[in-house]
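Some structures are shown below for you to check.
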Structure P
Amino acid sequence: MRLFYSLTSPFARKVRLLVQELGMADRISGVTVDPWNDESLRAINPLCQVPALELDDGSTLFDSPLICEYLDALGGSRFFPAPGPARWTALRRQVLGDGICDAAIRRRLELSRPEAQRSNAVIARQILAVNSALDAAEADVPEEGSFTIGEVSLVCALAYLDLRFAKDEWREKRPRLAAWYRAVCARPAILATAPPSA
């Protein structure tokens, strides 16, 4: 299998982190691409986004929730709990983490536009979305030892905020979330997939 990814994409990092956790690194080769400038990616993923996973039969899966669930099924179903309360908690946290990433990326894209074309309303909306989601995560900090797809998504989201918006200092008002993040970041798979510095 081949994984198409960008080193700074939090969504691609979710997949890379799961690959490490599942011990599947020897089964998947990585291909780094620039989804903003490499149109050849469109042949793999019609949306021209990362991550995209090309399977051994030549078919392709794209979008991190789908790829992660596929890999987890191959690797023993450790990160997506069976239907029931634990599954809904894991999936809720995954959506929350992914939503933080979506809003942070939208904010970054808006800030990259020429100043005269930027929408302060769009930027403010994305900041509010991130802060509200962080507050929700602070109120629902994962239990010690829990590491499902929900926690994987939260880790990648918080790391992306540190990468792109470190000056926002999200930890100040969220001590429980900050303490959880600090502890969980000792996991080898998290260290191995850390994004480059901004």
Structure Q
Amino acid sequence: MKIRESGMPDEDHWEGFFEPYEILKTLGLNNSIIDVADFGCGYGTFTIPAAKVISGKIYAIDIDPEMIEIVEQKAKVDNLNNVETILRDFMSEGCGLEKESVDYVILSNILHGEEPEKLLREAYRILKPKGKVGIIHWNYDPSTPSGPPIEIRTKPEQCIKWAISSGFNISSMYDLKPCHYGFVLNKTC
């Protein structure tokens, strides 16, 4: 099941919305993190920078074969041997990773789908005890310079409710200007 389309622009335009290294650093991703899963990796906006920072492997998971191919090519160009791509419908089938197998999960602009709590529960399932989730999402503000239609953007308050109902504690919230906000969630046990 493909997540509700949010009008993802072409890659050059998309990459202009982020400073991925800064965002990942803000959200606590550093070289003490071993293994990571990136749900809906897209163009690899966060996959490739994360692969350069972490000490283990990053699983780049997406339903779109074109996105998987793009990430594979970027990893090859950057000579990154720690990127494993997974072509998978993780909304219908789960991500395919073992329970408690990763230290960190990246959820970037993906909680606007029809079943965000299902996605958060899958992230919780694969996280090791005390693992973290970094959420990056479009600001719920019509004055944000770009982004999907306001009616499908997720309010931060709603993300908090979903996270708590999925078993997480909210560690921190960040303003990731100009277009995004972010959260760090902690697995409680």
- Task: For mean count of other Cβ atoms within 10 Å over residues 41-48, the calculated result is 15.5, so let me know which of P, Q that is.
- Result: P
- Message: One of P, Q was used to compute Kirkwood radius over Cα pairs in Å, and the result was 16.3. Which label is that?
- Response: Q
- Query: Computing relative contact order in percent (Cα under 8 Å, 6 or more apart) gives 25 for which of P, Q?
  - Reply: P
- Task: Given a value of -17000 for helix-only ellipticity at 222 nm (-39500 (n - 2.57) for each DSSP H run of 4 or more, over all residues; to 500), point me to the structure among P, Q it was derived from.
- Result: P
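None of the figures in this text is laboratory data; all of them are computed from the coordinates on show. Every value quoted in this text rests on a predicted model; they were computed, and no experiment measured them. Cβ atoms are built from the backbone, for glycine too; each structure is taken alone.
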